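Several structures are given next for inspection.
All of the numbers you see were taken from the coordinates with simple rules; none came from a lab. Predicted model, so just to flag it, every value in this text is computed and none were measured. Cβ atoms are built from the backbone, for glycine too; each structure is taken alone.
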Structure P
Amino acid sequence: MTPQGPADPRPPVTSRRHPDIVRIRKYARRPALTQPAGCFLLDGIHLFEEALAASCAAETVLWSPRLERQAAGRVLLARMRGAGWPLRAVTDDLLDTLALTRSPQGVVGLFRRRPGPHPLPRPLPAAPMGTAALVLAGLQDPVNVGVLGRAARAFGCPLLIALDDTVDPFHPRALRASSGLLLHLEVATAISEAQLRAWIDDQKLRAAALVPRGGEPLAVAATTAGGVVLVLGSEGRGLAPTLEAACTQRWCIPMAAGIDSLGVAAAGTIALYALAQDRVG
């Protein structure tokens, strides 16, 4: 039976000037502000279900009657009450002004980020499958970051490292593209290239750069690559020479003649899959 906490006896918020409304509106309009504030935004039933499963810490959750008009929404509301999350009812119209999607589901909230691993973790978290850590260098599209976070979770990579030139993995579009699976990873953000290189050297890690061409074919490399740190660069610039030099291996994905490269999300997903299959196949 779903735990049911006490309902909030306060009337629904109706004012656009309420402090919770003002704060969430600020972050919804300018997601980049959430990273220095140590928080992130979620919107929608599924992402909230993943936040509950990942034991995320809620600061403020706003919900409207639209949530109760859906069976999944009623279950979610009961679970949030049971978890003791700070809930506040608002009107449908007011919540719609804060929604991050075109089809609001009646719930939006602000959550606290877990303290990041600074310095980077020593030793690495246990990797149940093939890749010990995924490093993103210079990626600017939050959708690509979200897709790669989803693939990392699916193929058993426990740690995602976003360098300081990479878009925030907790950007609302990244979290949505990951289907909430980014919430289950250990995530290190705003890591400098120098920090990463020192960490790789200090821990004597095997780091592999995924490059468009000229590297060892992935199908060959993956057979001996357990526990590797996989490093991906942006689609335009690729990896900085200093970062690529810090990698002990260079891998590529062979493609048909005339094809320049795969997108970074597709290439990274293929590499994570290949490494995981070698561990469980």
Structure Q
Amino acid sequence: MRIARLIVLVVWCCLPTLAFSAQPSRTLRFSPLPLESEHYVKKQFSCFCRSLAAMTQQKIELVYKKDYVDILSALHHDEIDLAYLGPLPYVKVREADTDIVPLVRFLSRNGESTYTCSLVAFGHNRPDLQETCTTVALTQPYSTCGYLVTEALLSSFHQSLQQCPYTYAGNHEQAALAVVRGEAVLAGVKTAIARQYENLGLTVLQESTALPGFLLVANQRTLGKEQVDMLRQNLLAREPQSISEWGELVRYGMIEAKNEDYDVIRTLLKRHPIPDIAP
């Protein structure tokens, strides 16, 4: 009888552990900014997602969204756990939600943790910006290289998007091609993407100062602080050879990302407020 009671007691004490281990691991949802086409983005991050799955021992679902604002909204409403963001999207979502925390900042091919945006035109159709402004193709309102940095670049020519007719083309690829096709005279795009279209006649007119690089952010509400800290440590401990198969955007290494790294974007926003996004 005493043995039976002991068995019941042991089973009762183990119930919470058994219940926890029996639960299937929740799928983590990762969403990268749609810098280029859906096919390109998914190809860029497929191997990265497999590595995240191995690190977390959880399935990773790559959630592709065409609009930057949809990603930020999904983070804020706990529909996404992890996201690959540029500086401006990070600053805006962090402004609204301090539970969205930075993990790592990705390095470029040459080992830099910064990048630039460029004002571009077509080779034989370069306007005299000192004289007049003209049609401009932008990426998206929440894109760093969109209204924000394009306005800063135009200001050096004493021009402004407040006077120039502009449209939002979509991703960086679409903005660059709008110039190549003659649908716009100027565009603001990430310099690395602008270089990809130089063979089609795209010309960089002016390049921005260095901006803090793209980063991986986590939703601390859905993941919990312990898992966020563990994931950050695991990513920073990765050896170069272990990430060589990741996509071009993330394969060259990482440094820890800090909220204050992005103060330069906050300063730009005060100087050049974007009329098409919430204050």
Query raised in the report: Which of the displayed structures (P, Q) returns the greatest value of distance in nm of label points 7 Å out along Cα→Cβ at positions 87 and 175 on calculation?
Result: P
Report task. Using distance in nm of label points 7 Å out along Cα→Cβ at positions 103 and 151 as the calculated read-out, with 3.2 as its value, let me know the right label among P, Q. Result -> Q
Report task. Supply the structure label, taken from P, Q, corresponding to relative contact order in percent (Cα under 8 Å, 6 or more apart) with the calculated value 26. Result -> Q
Report task. Kindly point out which one of P, Q the value 21.9 was derived from, the read-out being mean count of other Cβ atoms within 10 Å over residues 135-142. Result -> P
